[in-house]
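What follows are several structures.
Quick note: the coordinates plus some simple rules give every number you see, no bench work behind them. These numbers come from a predicted model, not from an experiment. Cβ atoms are built from the backbone, for glycine too; each structure is taken alone.
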Structure I
Amino acid sequence: MVPAEDPQVDGVIPTLLVGLALPFGDVPPFRYLLLDDESDDETLGLCLDIHGLFVDPPGPELVRITLSGCEPEGVLRDALDSPVPVRLGDVYVDAGDEPGQGWPLRDVTVLGRVDGLADVAVEARLHDFYQPPCCPPNVAEFRLWEDGGSAMGTCSGIDGLFVQRLPAPSGPMTLYGVEPRNKLRRLLGKGTPVPIGRTHVVFLDRQGNHFYPSWYTMLDVRSAVPSKAGDGLVDLVVANGVSDHPPRTARSIWDMWFAGGPREKNLWAGYGLEGREAWLAAALSRPRTGPEQGPGQTFHIDGRFVTDEMGFYCALGEAVNGPGGYFGWNWQAIRDCLSGGFGARPPFTLVWHDSDVARAHLRLEAERAISRRDPFAEWVDLIRAHVTLELA
């Protein structure tokens, strides 16, 4: 019991925070579980809804950088022969001899040589998560790679990349219909504002199944008021948003998952690239039910809507694990899934229907980016290295 002498929480009588349970009657099911990331995921409370969770990101920062002392190879050398700027797509900058140890640059456009010297000017967008450090590493040269791993050359320095950048502000959010527990209940009983600490926001469906998207926040409560959603519930205004904000278009996807998930295949097809990425994030965090299917099975990929890489991952996941199913969302993840443990145990057969749709769309995209990478061929080679693939 909360002692009677405890102060009120911005007008919320502390005794309302005692003896809390799942809401009944007219109160809808909770959508979110709040876990204390600083104390072995102790439950902080349950929440009906969060305003400010689904926010469109500002977009990756566009930077202009100079590759000094550049010795180009492959498509970079070809781009420098063009009289006009050339878009290369994604490029990786590494401080070692192997790709994958550095920083990705998105939508790289080669502007040309600087004053005819061995310096090359490019524009690029920084990756949301893999930001370069503010100080350059102490190396003799940097290596440049295509997304598929082909070498693009070297440079001795990169001006304009390794600088200090401030993170974009995030928040505030309003948590509606919160049922506080444990640490959150105790600290709210002392009044607001009050910092709670690093909190993991877990998504729940109507049955209470837990989804684990990568949503974290430093829960800094600015105010608490009684909620109109039900007795014993409070509405909290918090100063910060979550890391890795889901975009606004993801709200309809998570609404679908809240109701139990998609009931038919290809509901992802109506979304653009951002929505398909959000679909895969939901599918990845969804608890998989049912036993893994044994070896010798045949799965059919519906390729009619595979117009980009994210679409392929969506279609592959549903071929193996049904509507809303997950079977990888990048190159390494697919390799892991093909080895077993994600719904299908090898050996098995994949039949890719209407595979020409993906072949045509991805080839056109590669031509626009003058990229020598062929994602379609890479997928075919990867899958055939593990299981049987038939193109239909």
Structure II
Amino acid sequence: MDQDDFKHEVIISYDHFLQVESEWDQLTHLYNSPIFLTWNWLNYWWKVFHKPRMNMLIIILRKGDSIIAIAPFYQDNKELRFIGTGEEEFEEVSPEYLDLICNAEYADIFSEKIAEILSEMHNDWRCLVVNNVLDNSILIKNTVPLLKRRRHIVFINFRGIKFEIVLPNSWDDYIKSVKSRFRTKIRTRLRKMTTQDGYTIKTLSDMDAATAWSYLKELHDKRWKFKNQRGALESENFRSFHLQVIKWLLDTKGLVELNIVFFHDSPVTAIYNFGSNGTLHFYQSGFDPKYAKKFAPAHSVILLSIKNAIETKNITNFDLMIGSRNSYKKDYTENTTNAFNIIIYNNTLMSVLSSLKPILKGILRAIKNISKQD
């Protein structure tokens, strides 16, 4: 391809970001990008979690007048991240499958352009941090090898496994696809829950989003307090962000569910799913621990969502998202993809020295462990 056919621009202001909404939406739809890279998702995150020290650094590649690739970065002091990440740990939105918004045809050209821009601003950044990146991503297949050749230090650590169900034509077909042991559990769990006295399920068609969210939070908090841990739903920023996402998806007839199971008037379990381009992501759930031994409410509500997704017909994939190698999610599907966390260090002396910190910390931890054993 002739390099003269391409030109780039760097968005550093929110006003400029607002101007590319339509083109951005067209691109994420064309490339089948996950919801976590859509313009609205990133816009809502920026409005809720942006801090004065953060500055947009969105790299765009055009062919003629059309946008063909986007790298949705921002800069926080000397650290580069994807927009949608980097908030405080207790209120992390935790988007997954982050990648350049690009297709294979332009992946190498765009990676070269990103490398050139990062080289030009080498004194302004120390590292680029990207979490939850799939091993078939453009970042891992194209960008990282190129940056390594340019002598950047890259750490790639295993994050977990994406578990995704490619939905069959019918619920019976899905049940037949899982192992016999789990097949029995599916039938038992759903029968026990749906035949309970006073069983009802309410959706966003039955209540407003704020009310549904309050039930989700209540059940989520009960689950984590039972474990003596703090849940993410305690954050007001987290709530504000997701209520905006829910409103957007409802207004545009997008994929979103916030379903609450009740026994009479008592909330028992809840699930929050959303998605785009035919994929529904299982994002969050909660349940009352007192029902855990009776019918595994967390599993039961996931199964109801899968069944509904199959019957809806406009959903092709149900994504359980990233879990560990031993996650309960492995019972639901054998369709998996490995995911990684990436840190790319600048090739300046100070950045190289910074890259040694995690290595030295690991050595010190190992020494301490050996000392304890002695």
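Here are a few things to note about the model shown:
- Taking mean count of other Cβ atoms within 10 Å over residues 131-138 as the criterion, the largest value within structures I, II is that of II.
- Of the structures I, II, the one that 16 was derived from, the read-out being relative contact order in percent (Cα under 8 Å, 6 or more apart): I
- With distance in nm of label points 7 Å out along Cα→Cβ at positions 51 and 203 derived as 4.0, matching label from I, II: II
- Highest-scoring label, criterion being distance in nm of label points 7 Å out along Cα→Cβ at positions 59 and 91, among I, II: II
- Structure responsible for -12500, with helix-only ellipticity at 222 nm (-39500 (n - 2.57) for each DSSP H run of 4 or more, over all residues; to 500) calculated and labels I, II on offer: II
- Read-out distance in nm of label points 7 Å out along Cα→Cβ at positions 115 and 339, computed value 5.1, structure in I, II: I
- Origin of the value -0.59, -1.00, -1.27, where log10 I(q)/I(0) by the Debye sum over Cα atoms at q = 0.09, 0.12, 0.14 Å⁻¹ was derived from one of I, II: II
- Distance in nm of label points 7 Å out along Cα→Cβ at positions 195 and 219 - structure with the largest value, from I, II: II
- Per FRET efficiency 1/(1 + (r/R0)^6) of positions 299 and 347 (r between Cβ atoms, R0 = 41 Å, to 0.05), the highest-valued of structures I, II: I
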